[in-house]
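Next up: some structures, all given as structure tokens.
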Structure P
Amino acid sequence: MSLRHQLDASSEELSEAGRGREIALRENRRIQDDMALMTRENQVTVMSLVNFSTELQDSTDLLVEFIQKVKRVKL
């Protein structure tokens with residue numbers, strides 16, 4: 001194999017590696033964007049759950065208070 005042929009083959013391999021690197025970088029950016037979106041969606045979901053939990057606790061407290069008042073009135 002001639003030196004020129006080896007140089008051409010190495011150059012082609014380098015070009016292929018560069019293309020593969022660019023594809024991997026684009027895929028990495030896409031995955032990072034997806035992760036950021038999922039993180040934001042998760043934060044919204046967690047906040048909704050926290051709000052729901054607070055509302056549930058408030059409702060439970062009101063129900064307990066109401067039951068106690070009804071018991072007092074029955075006495």
Structure Q
Amino acid sequence: MANTSTLQQYRDANKISLAAFASKFGINKSTAMRWQKRVPADRVQDVSDITGIPPHELRPDVFRAPQAEDAA
């Protein structure tokens with residue numbers, strides 16, 4: 001995962017072109033390229049719903065990872 005973003009990994013794994021990815025979200029390819037680095041906070045849920053990538057993986061600076069509950 002060193003220099004590959006979560007969205008790039010998703011696209012690679014699912015063999016989705018940048019144009020097809022952009023089309024899913026109604027954005028152009030240059031915007032899709034920017035999203036691979038940083039999805040806008042107001043679009044994270046849309047991206048998560050379509051890709052299945054949890055919001056905290058897309059924007060850990062905005063969304064906290066769920067904490068495992070203690071099994072008492």
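Read-outs: derived from the displayed coordinates by stated rules, not from any lab. None of these values were measured; they are calculated from a predicted model. Cβ atoms are built from the backbone, for glycine too; each structure is taken alone.
So here's what we get for this one:
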{"item": "Mean count of other Cβ atoms within 10 Å over residues 16-23 - structure with the largest value, from P, Q", "result": "Q"}
{"item": "log10 I(q)/I(0) by the Debye sum over Cα atoms at q = 0.31, 0.32 Å⁻¹, for residues 8-47 alone derived as -0.89, -0.91 - corresponding label from P, Q", "result": "P"}
{"item": "Structure (P, Q) behind the derived value 1.03 of Rg/Rh (Cα atoms, Kirkwood Rh)", "result": "Q"}
{"item": "For helix-only ellipticity at 222 nm (-39500 (n - 2.57) for each DSSP H run of 4 or more, over all residues; to 500) computed as -14000, the structure of P, Q it came from", "result": "Q"}
